[in-house]
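Asks: In what follows, structures are represented as structure tokens.
What follows is calculated from the coordinates using simple rules that are stated; it is not laboratory data. Being a predicted model, the structure only gives us computed values, none of them experimental. Cβ atoms are built from the backbone, for glycine too; each structure is taken alone.
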Structure 1
Amino acid sequence: MLDGEVTSRRWTVIVPVKSLASAKSRMAEEYSAPADLARAFLEDVLAAIADTAEVEQILIASHDPSVTHIARRHGARIIDDSGHEGINAAVTWAAGFAPAGTRIAVVVSDLPRLTSDSLSAALNAAQEHEVAFLADAEGTGTTMWMAGSLSAFPPHFGADSRVAHTAMGAVDLALIDPDPRVEPARRDADTLDALTADPSTLGPHTGRLVQDSRLIHVNP
């Protein structure tokens, strides 16, 4: 388990996943299959993480049994977060299972445009700081939070998380290191407009689902 500050350039990435059956509920009025969207997002996010050279291990904080087969397909380990309600408690619990000597990053699961290049750029930028985060494209939320030790936990995901993370002393990578390569890692998808903008940039699972009118439709 990680304990104290580390200097390794290797990362454990934690992906918190709530029940897929109830995920992306904000899209339920626009899409007929929001749970399928959440599943496609997760597939694309895990594929990008698994293909990132700096990542040593992927941990998924979840108690949804349907996530297990997806995790195995991408070499991820499930950490049962039952009894640890909310994203911040769940990822703090999961962080205790990180291999010794790795830094820890928390990556949200609704990043359908995430690529290994964008994640690599974000992790390398965060390497220079004990605690850092990546604000979302709107500049109010957070898509990634990175720490060099367990002492930095918990993060502060939730409403106005950018302000909360800045207040705790975390470095906003979008401000101090505006590397254009990280932009796909800032583009989460909670709304129809966010999802359908630049469809050619979507990951393969999400892209196929969005194009399949048998599974998803936009309500008039």
Structure 2
Amino acid sequence: MHRSNLPALQALQRLRDGNARFVAGTSGVSAYSSPTRRTETGANQRPYAILLGCSDSRVPAEIVFDQGVGDLFVIRVAGNIVAPSQIGSVEFAAAAFDTRLVVVLGHTQCGAIHATIDELMGTAEAQSRNLRSIVNRVRPSVETLMATDLRNDREELVRHAVRANVRASVSHLCHGSDLIEQLIEEDGLLVVGAEYSLETGVVDFFDGVDGM
């Protein structure tokens, strides 16, 4: 396999630059989605970043970061939660392609957060067993906030809960896999948390990037 050796901080800057183009309306992603590009990536891939994001249709990672075919290894699941299958997917990409940046991407007004708040407040409609499994993974991040005055201000509660849930997913990735821990300690892997604003299109990298 071809491998990508782009260091984590360079990969992070590339994402920031792409998001700036997206926000400014100057995206150039079509150049990376041409037939030539598909041919180049048909036999091998070398994504420079791994994105664990929410399944929300308004947050397509490649578009938000102005990236093309073969640039990002994207894992999407409602609530950007971390379960064994997500950890395994990150492990695969990090080991197989030497990808050294992992981004957990949440977003404003996340439906999984709202569903979890409704569940905790006792106002949720009946949920399937599978949906409840997602809510249960989000629940610990929200329960702590529900014990504060934020309980009385839903808008602020959601805003804080989105970020708390992202931080929890970052922590689960960093500490839930021996392989990921080893790559962090010995091989420059960086796991960061970010939030996409549905209102502005801006991605704010807020967890794991202090001073960067």
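Asks: To which of 1, 2 does the computed value 21.5 (mean count of other Cβ atoms within 10 Å over residues 95-102) belong? All intermediate terms of the calculation are to be shown ahead of the outcome.
Replies: Numbers: 1: 16.5; 2: 21.5.
This figure was derived from 2.
Asks: When helix-only ellipticity at 222 nm (-39500 (n - 2.57) for each DSSP H run of 4 or more, over all residues; to 500) is computed for each of 1, 2, which one produces -15500?
Replies: Numbers: 1: -8500; 2: -15500.
Of the options listed, only 2 reproduces it.
Asks: Let me ask something else. Looking at structures 1, 2, which one was distance in nm of label points 7 Å out along Cα→Cβ at positions 23 and 159 calculated from, given that it came out as 2.4?
Replies: Values: 1: 2.4; 2: 1.7.
Traced to structure 1.
Asks: Going by relative contact order in percent (Cα under 8 Å, 6 or more apart), which of structures 1, 2 comes out largest?
Replies: Values: 1: 27; 2: 24.
By relative contact order in percent (Cα under 8 Å, 6 or more apart), the leading structure of 1, 2 is 1.
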